[in-house]
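We did not get these values from a lab; they are worked out from the coordinates using the rules stated. What you see is a predicted model; the values in this text were computed from it and never measured. Cβ atoms are built from the backbone, for glycine too; each structure is taken alone.
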Structure P
Amino acid sequence: MEDQVDVDGTVSDRFAPVREAFERNFTHRGERGAAVAVHLRGRKVVDLWGGARDVDGDAASAPWERDTAQVVRSATKGVAAAVVLLLHQRGLLDLDEPVAAYWPGFKAAGKERVTVRHLLAHRAGLPAVDRPLTPAEALDPERTAAAVAAQAPAWEPGTDHGYHAQTFGWLVGELVRRVTGVSLGAWLAAEVTGPPGADLWIGLPEAVAARAGRCGPLPAPEAAGTGLKARPKRAVSEAYADPRSLTRRAFGAISPTADENDPAYRAAEMPASNGVATAEGLSRFYAALSGELDGRGPLFTRETLDLARTEHAAGPDRVLIVTTRFGAGYMLHSPASPLLAPGSFGHPGRGGALGFADPESGVAFGYVTNGFLKSVTADPRAQALVRAVRESLAAG
């Protein structure tokens, strides 16, 4: 058990269990620095933060503050997916068109029939590249686009699914650039996060870079896991340990591992993994997608909201090994990625971060941390907070 950590912020009386769970994350679950925010039907009911701003710092000298932002890893994917779905909603992109209709060079190596929908649902067969990119190459959008355009699928596109850990961002990032003429991060800032004032970026602006705390090191692939029993643990651990497995190749698409604290890394756009956000910004983003916020209607129409939550892939995941469920760009509630309820949609980040919305209850949720653990999709700290939200709702 660790010493008590001061927790700042506000929480409505109904959601007091969330504060209790957040405090226990520090005293019982090894939390270093973190924040959690919850909106209920557009009203902020939880906004808490605590601990050290930097994972290797002292909370007394460098405390987490209200506007401290953090790398959210794969929680970025849910943000990037919103850009693709909004372009579809505006009639600028058809999910059932081949990707090559917008990006002609993509059709190489047997990818003529890969559709935009396949990209969003991790069914394109492109979770890894034959030659991993160096960190410097991975920061160059032209190099990442060329790598996935030249890659042959690992399985027949559309017939199966496997988590595209890094390549998801390279694929949708280039697709958005081809359709809009600007980068995904620039379109996001202008059309999505800017209007509701969400502190969330893909490509961290220099003006706000000082607000981002340092994060912990990425756990080695062989040490990672989902923390689940949906498949034998040995099968999961062996997949992460085998350098020839699709699992290791997917998570090792950048080698050696990039330094997530490098300003150049944070300023670049990697729409699968390097988004930076405050917890309140992540919660506000999902609140804006799915419901009314600050007098504005939802960004998603009912049709787009249903599309995001419609199951596009389910079953044993070729990369994560466990059973996963995906909508159009979003993870759906399942044992592998527990959210609030069956209608929830969102995305976790490897090591802890989580953002999602549950339209039926009106909840939007954001959690960010600098102390990354081994979990890929079901972090125990995030899950404790989700359980507390569920308890608060049930208590009425």
Structure Q
Amino acid sequence: MALVDTGLSGRLNPDNNLPFPKIEKPYILGCFSINTNRDFISSGENFRYFRMPHKFPLDLNIGYGLAKSKQETMQEERLDNLVQFIHYHQDELLSKPDMSSTKGVGDFDFICFRGLLRLLMCTPYESREDWCIHATRYKGNIYMSQKETDQKRHERYNQTENQKKFCSYGFKFEQYCMTPDPSEEPNTNIPVDECEEFCCMYKTKIQGMEILFAAEVDGAISNTVAQNVESREELNSLKLVELKCSLRPANERQQQNFYRFKCRNWWCQSFLVGIQDLMVGYRNDKGLVDEIKHMEVRSLPKQASNYWAPSQCADFLVKFLQMVKNTMKDVNCPHTVYEFYFDPRSKMIGYRIYRGKSLHTLLPDWYVTMLQQRSSFGLTRTVSNV
């Protein structure tokens, strides 16, 4: 099936004085956890606190090979955990039963994960990796999910042992620094479980478009345990933190790559959820961390100003969302999927359409049924009141 040109290019905007679009500060609506079996848990049981280790170096190789990896388990999850959250909070998030049957999840234009938004923000600077995004518009909401491309699948299947080890280092670093109670030392004597997560559900407005998105959160910086981490007010008052593990740049080329790639990705990821603090563990080639440095997110663009600009990242995000919203404005089907594809060589973005229920379908049957039942109940009430 041939791609239809969207008319949108992934190239950098030629305007050197590009204004930063209006993006509201993200607000946390609630949280959920993912357990070792990748099951959804409607609670904050996996919430953690940062505690600075007392002894260095931290050996990230300890327990490697015993860790439970999530790389294979996540390939088919799509939007499952996100819509589970909507299900558990349907009385708040879904349109009231006496409203129009065309309404779905509030007034949100888009529903997705943060990783997809970060992917879009980095696109103007992407010259090597393609991406594919599936989108379904139903009852006024556009659900979007990143789909693994052939290129990404090939890279995953052909990872070297070193690449797998370097990926595991980040999870081991978190185990050294995160604890359920800030007054207690982290337990580093058990195998790392990469499958467990703590996530928050955020809402924001990007250039007038309402966005509902979920994001994994590493934890918070606090000397005391939160009284109720599931409280919206308390969640929004916490000083959330992002942990990063990075090879210490040993030469000019590595330093340039740090600014060009890592600083950009870290900024986009943290900016989207309003996190201001990074704790960066610097390791050597042998996987030993000898320093943890506090880094302010707002300092990243200035450090890497020769390599990327926040306004370029945000500008493309806005343009892509506007394009998708306009392209799918007349669609209202839980099974129709628009596949948007970015080619890093040509920088062009095209799409194809999959109609009818298929392997590409994003929304689970139970979720569609829930939306339809609320609509039917609403219509019944409306008719009976006439």
Taking distance in nm of label points 7 Å out along Cα→Cβ at positions 251 and 355 for each of P, Q, the highest value is that of structure Q
The value 30 for relative contact order in percent (Cα under 8 Å, 6 or more apart), derived from one of P, Q, belongs to structure Q
Computing distance in nm of label points 7 Å out along Cα→Cβ at positions 147 and 187 for each of P, Q, the value 2.2 comes from structure P
Value 0.97 of Rg/Rh (Cα atoms, Kirkwood Rh) was derived from the coordinates of, among P, Q, structure Q
